[in-house]
Every structure is written in C-alpha cells, then in structure tokens.
Structure P
Amino acid sequence: MKTFVVGIDAGGTSVRLRWKESASGIEEQVRLPAAPDGGPEPALELLRQVPGEVLALTAGITKVSRGDTKAAWEQTLRTACPTAAVNVVPDFVVAFHGAVPEGVGLLCVAGTGSVIYGESGRGESVRVGGRGWEYGDEGSGASVTAELMRRTLRACDGLWPHTPLTRAVCATLETDDAALVGERGRQRALSFGRGFLVQLVAASAQNGDDEAKGLFTGAAGWLARYVRAAHAQLDFAGGEVVRVVCVGGMWELGDWMHPPFELLMARWLPGVITTAPRGTPCEGALRLAERSVL
C-alpha cells in the first residue's frame, strides 16, 4: 500500500489539504470551503481523497485556544487516521513553516486579525499578540476598522468635527445618526468581517487623505512593536540571519504599510531582513508532518 504524509491548512474561509507520497515524493493539493463553525468536517472529507495510508498529519487551525476546537480536530483526525502521527497546531505555526522553510525568523501576520510568531535556531518559539479583536489584534484590519468607527461615532456625538474620512463612513452606512452608525457597523462586521472598513481607508489613502494614511502608519507601528517584543523574547544567536516575513491582507494594500514598518525595523532591529513568504501555510503543514516521521 502507498503511504503518505499530509498537511492541512484550515482557515476561516477554506480548508486546504496537501499530501506527499513517501516513495515518489509527488505532491497533490485539494480544498473545500471551511465549516461555518470552523469544525473538522471538510478536512475529513478531503482526507478520503488521499489514495493510501497516512503516516503523519499536521493540521494548522484557527481559534485553536478557544473552547474544545482543538480536541474536536484531534479526535476526528485520529479516528480517520488511527495509525498516523497526528499534530494539531495554531494556523500561524504552519504559516510560519511555509513562509520560513529554514525555521528561523519571525512571521508577522496582519489580516482581519494579527499575530507574531517566531522560532530560533535553538528550538525556542514565541507568540506575541493575536489575542482577539476584543482586546488586541493591533495592526489588523479589525483594529483599523474599530478605530475608525470610534472616530466616526465621536464625531456623530459632537465630541469633535467630522473629517472627510468619517463622512465617508457615514455615507457607507447611509446615516450620521450615532445609534444607527453603531448598529449598522455591527451588522456590517457580521456580514463582511470585522475589517469591513479597510478598503474604504485604502481608497481614501490612495486619494491623498492624510487621516487614512495615518491609520495605516499607526497599524504598521503596532506591528513593528510586536515584532520587536517577539525578537527580544527569542534572543536569537549572534550568527543567525533573522528574517521577518509579512503575510496577510493588510500587507497587500500597497505602500501604506511597508515603508513605516521597515523604517522602524531598521531603527529598532538593524540587521533583520524583511522578506516575502517563500511558501504557503499548507506547505508548512506538510513540512511539519514530514519532520514528525524523520
């Protein structure tokens, strides 16, 4: 019977599964939409497509620390692959090992949420941030949206004058009544995600709005602070080349985020190299699965 190692990247939108045959080294990848509750059912369906015995499986999942999410994934995967070495880790861990194949450096994730994760050559690891939209995730689309909603509500309540950007928010929500702005903002967040105003901010920045540019500069500054904290906690060896890899939708907004971030990196962490990711989270999951059977 053919044998395989398997990597799974279970994001909020889709679940990707990548397998590699032990003998030939041939890889295949399949995907399905994610379950609404983030459960393992799509992964179970994808596993049925693997044409042989699974020797090792690593899955990177969202919300790994909330409730019984991790336990549900582990039970489902171990039931489906009873002889396999199964490992369920946070999604940012597989993203790191996809983006940084050598396993030394820092990953700065900034999408709807944000988190910094890194590993050193000594085998140490650290996570900074990623504490959820309620209390953290600075530098993310959710935090930019929340800050702009606060400014808009304060303007609607008469605490200070409206700006072109807060007026644009009111136009998007089709009201300048504070109570309705808040309620419609919550509805938009449920329907379109907690970063629902990021594209509005990006368009305003493109049109020269200084407030919009400032929101992105502030987001980049928070992310740089988190990277600096993670770097200090890992205490990289003097000879190690430390790479900071930036991934996520906030980094894909053009030049509004990268220049202020890289300026702070040069000031705070000279010698650190900022690079693009060199692989996908699903590739990282597969890489970790391979290592577990070496």
Structure Q
Amino acid sequence: MGETKSTAVNSGTENGKSVTVIGLGPMGQAMVRTFLKNGYQVTLWNRTASKAAELVAEGAVLAATPQEALSANELVVLSLTDYDAVYAILKPAAEALAGRVVVNLSSDTPAKAREAAEWLAGHGATQLTGGVQVPPSGIGQPESSTFYSGPKDVFAAHEETLQVLTGADYRGEDPGLAALYYQLQMDMFWTTMLSYLHSVAVAEANGITAAELLPYLTSTMASIPNFMAFYTPRVDAGDHTGDVDKLAMGVASVDHILHTTKDSGVDTALPAAVLEIFRRGMAAGHGGDSFSSLTEVFKKAAA
C-alpha cells in the first residue's frame, strides 16, 4: 500500500477487503488481528500510537491522524471507552466523515447512540451501533455475537465484514436498540456477579472458601434459566398470580439474608437494597402476588 491519501477511499487488498479501526484497547487490538487473519487490509489510529507497533509489524497500517484513518476506508470501526471519546476524536476530523459507515462499538446509552447517529448523519456519515457481547478473547469465535442496529440496507451491505469479528445479531433500524440490548444484558450481568461476590464475602466471614461454595452457587445459577422461562410468558401477559410464590414470602426470605449478612459482619448494602424493593412491592399491595409483580414496581421511579 502506498501513502494514505485523505481525498480518496482506499481500494483495499486485491479482494477489496479493507477497514479502518480506531481505538486500540484490548478489544480494538483483538479486532485488528482478526481482520488481518482474515485477509483484510487494516488502517488504524490510536491516541497512543505506540500501542499500534505490534499490529503494524503484523501487517496493519498506522494512520498519522484521525482524518487520515477515516479517509482510508468507507467502513470505520470505533472501539472506544464511550461516546465522549468518540466525539473527542471525530469532531476535529469531521470533514473526513462524509460517505463513511461508522460502526460504533463504543459502550454508552441508547440515547447517546441516537444522538451520535444524528450527529454523524449531519456530517454525511452513517452509524451502525454495535454492542459486543463477548470479551476480547471472544472476537473471531463463531459462537460469539454482537448486537447491531441502524439502517438495514447499510447493515446488509457490511454484514459479511462484521461477521468476521463475531456473529451479527441485527435488532432494527433504531440506532439505540443495539445499545439498549447490550445494557440490558449488562444490567443482569453486573447485578448477578455482584450477588456472587456478596455471597462469597458472607461465606468467607463464616470460614467457607469461594472454592467450597462454588458448586452450590453454580447449581443455583443453573436453575435460573428455568425460572426465567416460567415467568417470562406471565410477565408479558401481566399475570402476577401468587399461585407458585408470593411476594410476602420473598420479603421474609430477603430479611433472613440481611440478618445473616449483618451477623457475619459483612456489608449489608446489597441485601438491604433488595429488601427495600420488596417492601415497596408490599406497600403497593402486591403481598399476595408473585414476586414477579416487582416488574410493576420497577416501572415507577422511586419517590
């Protein structure tokens, strides 16, 4: 490849496969290596240029500026911390955005994804929002998946390239949908992992190691999909009949967890927060209903 020019889009390799990647954290580096492995010509840019050294040695081309990186290819993949970082890089280079398809894999809120899509459109670019569902080690693995949303025709035109990284799960035209699905999964992931850490802390306070506890927590987690499958149609139907469980029973159970935690000398903030939510359900008259009625409580912001 000759010198990258800011006035024309690169023709890429002999097979026409080329892409720009901006952002070389662990995820961005994994993406660059996967593209290279699959025969793509990759132009990259990173605020800390030294992070690109190994990738350049492997065949990537380092652009001197964001403008140069944007100008090199029609398809531009962003792997940045958040949308503030996106603007910090793209705003000074906005004149190079026209005609580009920006695959924005940076994590942020659905609202910010929609705002960014509008901003990019104002500069002649199109955004495909992405929500990667795996860590860097999952990039390039066929079982991995990424949520995408944005113009369907644009997604279809670049789907083959996107599937080099992971499976591509298109969620719809709304640019905020991919970010929404991603954050919904993160909501469950972080809450679940925090409950794991809390259980371990209580166990260790009572002389039980994490290793000793693991098979029992694993067994509990293995049962969760069955509970979710049972409650899902009921929740969708707004049916919170207390024929299998009652919220009042849940309140007693969580109260026991809270006191066990306190007696163990462990921070009670997490079970206390859970108990407060259960009690809000009781105050709303759901004591005789299933604990799934808490979905109705969550729909109303706390006073």
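If relative contact order in percent (Cα under 8 Å, 6 or more apart) comes out at 24 when worked out from the coordinates, which of P, Q was used? Mind showing how you got there, number by number?
Details: P: 24; Q: 11.
Computed on structure P.
Consider the structures P, Q: one of them gives 13.6 for mean count of other Cβ atoms within 10 Å over residues 29-36 as calculated from the coordinates. Say which. Walk me through the numbers before you get to the answer.
On the way: P: 13.6; Q: 22.0.
This figure was derived from P.
For distance in nm of label points 7 Å out along Cα→Cβ at positions 109 and 285, which of the structures P, Q scores highest?
Values: P: 1.2; Q: 3.2.
Going through P, Q one by one, distance in nm of label points 7 Å out along Cα→Cβ at positions 109 and 285 is largest in Q.
Work out Rg/Rh (Cα atoms, Kirkwood Rh), for residues 85-196 alone for each of structures P, Q, then name the structure with the largest result. Numbers along the way, then the final one.
Numbers: P: 1.16; Q: 0.99.
That would be structure P.
From P, Q, which structure was FRET efficiency 1/(1 + (r/R0)^6) of positions 37 and 157 (r between Cβ atoms, R0 = 25 Å, to 0.05) = 0.65 calculated on? Mind showing how you got there, number by number?
Working: P: 0.10; Q: 0.65.
Going label by label, the one that fits is Q.
Using FRET efficiency 1/(1 + (r/R0)^6) of positions 125 and 245 (r between Cβ atoms, R0 = 35 Å, to 0.05) as the calculated read-out, with 0.10 as its value, let me know the right label among P, Q. Please list the in-between numbers first.
Values: P: 1.00; Q: 0.10.
Going label by label, the one that fits is Q.
Which structure, out of P, Q, was helix-only ellipticity at 222 nm (-39500 (n - 2.57) for each DSSP H run of 4 or more, over all residues; to 500) calculated from, if the result is -13500?
This figure was derived from P.
Of structures P, Q, which gives 38, 24, 14 when semi-axes √(5λ) of the Cα gyration tensor in Å is computed from the coordinates?
Numbers: P: 38, 24, 14; Q: 46, 22, 17.
It traces back to P.
Since every read-out is calculated from the coordinates, none of them should be taken as a lab result. Predicted, not measured: the structure shown is a model, and the values here were computed from it. Cβ atoms are built from the backbone, for glycine too; each structure is taken alone.
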